[in-house]
1. Once Cα Rg over 2.2 N^0.38 Å, for residues 29-180 alone is calculated for every structure in P, Q, R, which label goes with the largest value?
2. Assign the value 9.0, calculated as mean projected area of the Cα convex hull in nm², for residues 53-124 alone, to the correct structure from P, Q, R.
Structure P
Amino acid sequence: MPTALVTGITGQDGAYLAALLLDKGYRVVGLARRSASADMVSERLRWLGIRDRIEIVDGDLLDLASLIRIMKAVEPDEVYNLAAQSFVAASWQQPILTGQATGMGVAHMLEAVRIARPAARFYQASSSEMYGLIQEKVQSEKTPFYPRSPYAVAKLYGHWMTVNYRESFGLHASSGILFNHESPLRGIEFVTRKVTDGVARIKLGMTNTLSLGNLEATRDWGHARDYVKAMWLMLQQDTPDDYVVATGRTTSIRDLCRIAFSHAGLNYEDHVTTSAALIRPAEVEVLLGDPGKAKQKLGWQAETTLEQMIAEMVDADIVRHQARAGAPVAPIPAGVSGI
């Protein structure tokens, strides 16, 4: 039974990745910071029905000594580093924390692997935000980076440190440059979930408006359940490398709203307002990934359409709000649980 160590296991990607690894017969160990709200942060794992099948160990990306001890105790065959301060908007308010957790945290993980478990295969969660002010219309592994937020700058540091440890120390270290990926497990602060949660509340008569920022920004959105498969596939390759993981389709936030509201039988124009306070200080207007390398070398491609994903998220949010209100809950549509 192979062992996988997953940082950020209580997040969206960590939860879906853990479910995938369990299905493949792995022993899954999750690294999480000790927290007074630990019972709440495991909610995604419980939602997927896998919390009792995962071991959780206390650790912190900012504490190299704890990471080395964990590597020696767990003896992982594969290490997936998904933990980060991952909300772009918050990175302008907390640039130092973001740099430490999202940037230096990667260096700590790589160093712990190098010292205590050099034969382990390492995956780093890089981000399409690193492209920022795009230098090419479609972004590939060869497109120059131009980060436009403290989060993107920190991610770029972690990305290049992964390359450096691969080339300097011979680690089997790969980076997935993941474009936006969503699901019913997405945090409420992210625009896709903010939209689908807003649709659910409006549909149930809990509110009548949804305030958003730049409706014209476009993103390449896929389903997290699909994207974690690409993570696993990268660590099954004989040679480590970096891969863009994307759908190859870009959609505006305006069209995202149209799709989400339409699924609930609503017109987004009747409910969506814009607020200058929600505009980023430095906007990333367009992101569109070229997943050709991942398709050719990994045999991977996105399986879930944007429309299917948004419908799944809207349905899940309606069910959540019905449950909180104590109202009769309709059966969850097939696929909403993500299992």
Structure Q
Amino acid sequence: MIFQPVLNVFLLVLLFAPVVFLVIWMLVAPRPVGKTPRWLWALRLVLLLACFAMLLRPGIPGGTTQTLATQTDIVIVVDTTASIVAEDWNGTEQRLEGVRADVQSIVDEYPGARFALITFDATSELRLPLTTDTTALMSSLEILHPEVTSQSRGSSIGIASGMLRETLAAAAESASDRSRMVFYLGDGEQTATSEPESFAGSAQYVDTGAVLGYGTSQGGPMKITTGDVTGLGGDYIEYLGAPALSVIDDANLQTIAGELGVSYQLRTADTAIDLPEAPTTTTTYSDAGSVGNVIELYWIFALVLVALLGVELARATMLIAQMRGLAMRGGAR
């Protein structure tokens, strides 16, 4: 038997001990006739003990599970300017939907890798440092919203170059034996008046990767972005009285790919993403080792807890019904 408590055991004891002491005192102390019966206090004591045991998360060893190891760091750079919600992905969907789907494909292609997420609009931001927690990565993308339209002052497609270089350099310094991959996802639309910053400084740290382009030459309309929960308003951005259209710039994206030394792909919803092989990724399970697996038993105590709570609810319902009956009889007099 092993235990994996949800909180420190000492803290659990501190939380439960006073309540257990009170219940035991009510169970053994003399009381006038008509008060809560002793058997009910006994059930409440069992309920507390079942809850305590459930929070200890007991289990038994259940064999081993093989894991896939990798020696790859992957940095994902995502465009979060207003144009990333232009509606020309798979017809009329937002480009951001394509970005999310492709990042999920990247995660699936390189199991066990460490991932970092950088986003950029008017500024760049390291949203997620290198981690193997792919759930955190996808959650970050799910809640990702573009910059607020009213605060937009133009953006550069190369503004994340400095942060990317710093992230890759730090990864190379801390673990020089690991390979590094970069995926840049955007539409290449330069709205700042200055020239885009170069990504050439990151090339020395990059083994492989890809620049993924989103959008069409016809362009797509963009809804006004706000700071609320949904991130989008109901109206579209207008230019000269008509909906403004965001158009992909293949030339800019190809330039970025050349600076990083990776390939460029124009992404569409009806084509599968073509991902490169990770240079040093373990592709077999034989060398990956194994970790212990545990058969959880907390659910047994959870069932006991539900059953005892059912008794409490049934008794409370009966008492309420009796009180209502007494009240009705008293009113009839």
Structure R
Amino acid sequence: MTSLLKPLALAAILATASGVQAQTILKIGYATSATSHYGVGSTVFCDEMEKGTQGRYKCQQFPSSALGGEREQIEAVQLGTQDLVNTSTGPLGNFVPEVKIVDIPFLFRDYDHARKVMDGPIGQDLQKKMAAKGLINLAWTENGFRHMTNSKHAIHSASDAAGLKMRTMENKVHMDGYKTFGILPTPMAFPELFTALQQGTVDGQENPIPVILASKFSQVQKYLSLTGHVYSPAALILSPAVWNKLSDADKKVFTEAAKKGAAAQRKKVNDDEDTGIALLEKDGMVVDKKVDGASFRKAVAPAYAEFAKEFGADKIAAIQAVK
């Protein structure tokens, strides 16, 4: 009898031990390819998170909008039907209106300024506002400064953009800003964009170099203007359904892993900007590297009065004052 009980007791202990080590697979989605800046950032996060939890948590990645457009994925994470999304802030303002302030054209001077704002008290305050709406932003990742492409003609100054039908994100701040350039903004989900450009439904689009590269827009767009008109942050967002089940130790692991993922994603953005323009030229794109930025800033100036009403002149000034 005793000899029979021993293996049974051992089996029970082993079952308990394996239960402790039960693996949870988390679904993470993003809009671009697995080799893009989003793919690089997401992979580093997933690897670090898996390592830090000794394999108790693991990712299954869904690149190239396999789980839907960014807006749909943010909603799914909020509802708890998707675990994670690495998304631009473009559609995020539809869920957390305060985040839209970072979408104001020509708000940020350069990458150093933008990253200091997002990683500092202003970015942390926005993360709290997201948490209040059921979106746990583990870290500010990055999409990059946005530039214009089109199939009609070169855009050197703001007046050259007038009359062009440009795909934009579903983002009122972007659209209001672009209207001041005379652009006809056409909101459209990212997965539909390549076909729309191919068929001429829209003349152009605006995105950071890493997105233009990863999406192969050089196949359907002739002209690229380095306007750098909007800085596009991104966020690695976790569902509260997952976050609320984590121990304090695991929460720390997830947050640290997200920081490392964000650093890797930003590095990929820098690398793509350093090498990508030459690659796009090789693909046949005509690139204007010395755009008349002053004409764009002058055109958008009247919209700043409206932005000040919406977000508060003091809040805009606080971002601009970060050194």
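Bear in mind that the values in this text are calculations on the coordinates, not laboratory data. From a predicted model like this one, the values you see are computed outputs, not experimental measurements.
1. Checked P, Q, R; max of Cα Rg over 2.2 N^0.38 Å, for residues 29-180 alone sits with Q.
2. Q
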